[in-house]
Each structure stands twice: as structure tokens, then as C-alpha cells.
Structure I
Amino acid sequence: MIENELIAICLKSCEDRLKTSKADKTMCLNVSRDAKADRKDVLDAMNKATTDMTIYDGDVDGILWELDWTYVHANNPHHEEGWLYNHITLMLIALKNLNGILSEKANSILERAIFWSDLGKYHTTKEGKKTWEDGTPISTAFGHDKKSVELLDEAASIEKVMQWWYKPVRWIVANHMKAHAIKVECDDKGRNVIPDWLKPQVDGLEPWDWPEWADLDIPHGADYGKKDHMWTQLGASKLLRVKQMCDEWGRISDESLIKN
């Protein structure tokens, strides 16, 4: 199993490693909305932070993509790194900082999950209802996770490629926004513990291969609904949790700037 290739103390080790440093604007290309970076500089910044994946203008892993998708400015206090290419680069730097903790396969999957997870923001970013102190609308990107999956699916289908990493990456991309709530919805509510009756039904399966709730053999009287199953499944994925750590590390936030 890919998940078991992460060493036993992976999550704590990852968390501790990332606490030793912090993302800042000096690690970014110019964050200003009026300073769009050169395409070569964007590619160089991202590729400098990868270890397994080479990103070309229009091609990555032999499938098509558009570099323009990284040219969206967040204009959001949760993302003061500004341009999406900066956020992607910072997440990749966070992952690279975990060198020696993750297996090569886990690292390769997470690099691709980081790369594809937010590309849908190019198509979904809009002005939101909340504003900066001067009244300027703060941008939102609702539904970008779904659009990112769509872009990945379209790219893979165009080239008729089903890479070894495709299924786990697609699953992580589809669920990365839910991962922001794993601590509250999964850990704090005890959904991080797989019920004894469920263990035989998911034993040996990657989280993205778990059966749907409707297909489970649920014992009579068990209080286990669809949401419970979803959060137990999400919480069981170490890869998704590490992706979330990189996402948190890879954005520069100042929520005090939001005017409600």
C-alpha cells in the first residue's frame, strides 16, 4: 500500500519539520497584482521546488495543461502570496522540506496533487462579499476543487493516459478542500477511529479505494451515516493530511485584514 510506505511517525515528523520554518514573501516571485511574472521565471520557480516532476509550458508528465492557469491573483488575506504560481511553489517547497520522511512514491504523488489541486482557481475566482478595509472585494474561488479535477480528467483523457499516480492524485485533488476541516470533523469528533466492524471491509485498501457507504455491510444498530464514513475515509489518508500541511504552510495569511 502506498499509504503504508509513509513511515510510522510520518505525520508527527512532518508537522514538526514544517514548524521549524515559515513561508514568506521572499520565497515568492513578486506578489503584486500589477507584477505578473515572466513565464520562464514561473516555470523555473516551480521546477526548482520539485524532485520528481518536470513542469513544461503546456506539458507535464506527458499530458497537456496551460501555464496560464497559474496566472490568477488571489487578492485574498488567506493568500497574500498573491499569484497562484507562488502558492504552488510554496506548497512544493513545504513538501521538499519533508525530504527523508516520505517515501519516493508518496512524494511523487503529493507533488502532482499539489500541482493540480488549485489550477481550477483560474476558472472560478470571483469577487466575494467580504472586503478589505478599504472596501475592495476579497476574491473567492468556490468550486475550484471540482474544476481542478475536471481539468485533470480532461488532460488525462486527451492523451488517453492513466498514470500510476492518477487515481490517488485525483482523489486528493477532489478532497483537498474538505481536508481543511479534518481536525474538527474527524479528529475532534472521534471519526478518526475506524470501527471494528468496518476494518475487515477496508483492510488492505487505499482510502481512495474504500467502498461507498451504500455498499457497506453495516451491523444493525450501528450509528454510522454517510458523513461519518466520508470523514473516517478522509481521516485515514496520511497522504491527504500531509497535502493539507503543505497547503497550510504554503500560504501567507493575515485574517485580521478582513472587514466583515
Structure II
Amino acid sequence: MIRAAIDDRTLESVLGRASPLLKLAVAIGWLGGLILVIDGRPPLALTAVALLAGPTLGRVSARRMLLGLLPLWGAALGIAFFNTMFAAANADHSLAAIAELGPWRVTRPALDAGLALGARILAIASAGILFGQTTDATRLADSLVQQARVSPRFAYGALAAFQAVPRLMEDVVALRQARRVRGLARSWHPRILVGLLVQAIRHGDRLALAMDARAFDAGPRSTFRPIRWGLADLAVAGGGVAALVLALGTTRL
């Protein structure tokens, strides 16, 4: 597991320069709007907006977005399929079946509900990938501390935990190589988990000492990377609200 770094070209884009806190608020607003509808067209419209905003406003390559979206889109299609096949409406014989395969029958209400749920997952996944690929994790922590007034101990502790995931994968590789050096044939063994737990505890202990040495929560702190509101924030907020309103306008009456 390797977390790809965000390049300078993306960080200098409109979405890259916008406040991470604002982008997070827009993504949550989209999620809240999708909860209010059961039609599949609004989430598909928001999915299209996210896919267009990535290469244009975020300067994220189409290949990078596709690689991030493929697993999530596969999950969305699977959820849509199983919710369509096992919907309660299929057992209602007063509804006409649009497809039958042996004992299985699919009705139009079941298909509409399954596709709508899958489209909602697509929209959430697309918005999440767009946020993750245009937001630097360190800048997100700075934004939470400076703009949302979150405790520095919590914000930077969460940042350190997020950045520790690739380190844990490096520890797994090192432990497997150590087993090979000792002549153990199997490259994977449950005992590796014990060694990984020990390494995680050591990393956490060193992190806690480092944060205490920097006097987190000991009083007012200076800011090394100031986060200020700007025109990019206004553009992203206005565009996000407009996209949500237009998408909700496509709902069936």
C-alpha cells in the first residue's frame, strides 16, 4: 500500500488551492442532499460533475482518477445488482416482471431502487476520490486546526496515524524478509502480526513523545503554514452548491 503524493500541478489548481475544510463541507453537503432523494438521476449528475471537475479544476489525470475509482465502482455495481435481485418487490406477483430467469424475476420498482442505490454509491465514491486526490493531508490538518478550531493534538495525531499506514506496510515487508533470512520457507505466518503489533506500539510511543516534546495543547501556538480564505474557496463553494441544486432539480416530481 503506497499513498501517492499530490503533485505541485494539482496543488496549484483551483481545487488544490481551496480550503480542505470547505471541500469537506461541500462533499458532506452532497451526501446530505443525496439522502433526501431516491431517484437515480441526481447522483449520476453529481458523479458527472466530480469526474469533470477532476481534470479541469483539479488538474488530476484521468488515469489517476480511474485507478482510484475502479474498485469503488465495482463495489457500487455489485450493490446495485444484489439489491435489484433480492428486492422485496420481486416477490410481489401483482407487479409485472421485466426479466425472468428460472425462479428469479425482476420487477421495475426493484430495478429502479437497485440502480438508484448503485448511483448513490457512485456519486459518493467520485466525490471522495476527488477530495482525496486534490487535498494534501498535512494541509487538511492545518485547516482543521486553524479554520475549524479542532484541537491540535487530535488533528495532528490523526494525521500521524494516517501517514503511519505506509510505514506499517514497510514493517510487514521487513518482517517477511527477516523470516526468509532465518531459513523459514513460508513467507507469511500469523506470528508476523505479533511483530507488526510490537512495531506499531513502538511507533505510537515515539509519536507520543515527539508530540509532547513539541508542547501540544500547552498554550497558544504559532502557525507555520497559514490557511486563509480566498477566491478559490468562493468559487468551489458556489460551484458545489449550484451543482447540488441542479442535480436535485433532475428528480422526478
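Here helix-only ellipticity at 222 nm (-39500 (n - 2.57) for each DSSP H run of 4 or more, over all residues; to 500) was derived from just one of the structures I, II, and that gives -11500; the source is I. Looking at structures I, II, which one was Rg and Dmax of the Cα atoms in Å calculated from, given that it came out as 18.9, 61? Clearly, the read-out refers to I. For relative contact order in percent (Cα under 8 Å, 6 or more apart), which of I, II scores largest? When relative contact order in percent (Cα under 8 Å, 6 or more apart) is computed for each of I, II, structure II gives the biggest number.
Assuming 18.4 is mean count of other Cβ atoms within 10 Å over residues 43-50 as calculated from a single structure, say which of I, II it is.
Details: I: 18.4; II: 22.4.
Here the read-out was taken from I.
Looking at distance in nm of label points 7 Å out along Cα→Cβ at positions 27 and 227 for structures I, II, the greatest value goes to I. Looking just at distance in nm of label points 7 Å out along Cα→Cβ at positions 91 and 171, which of the labels I, II belongs to the structure with the highest value? Comparing I, II by distance in nm of label points 7 Å out along Cα→Cβ at positions 91 and 171, the maximum is at II.
Taken together, the values in this text are just the output of simple stated rules run on the coordinates, not laboratory data. In this text the structure is predicted, and so the values were computed from the model without any measurement. Cβ atoms are built from the backbone, for glycine too; each structure is taken alone.
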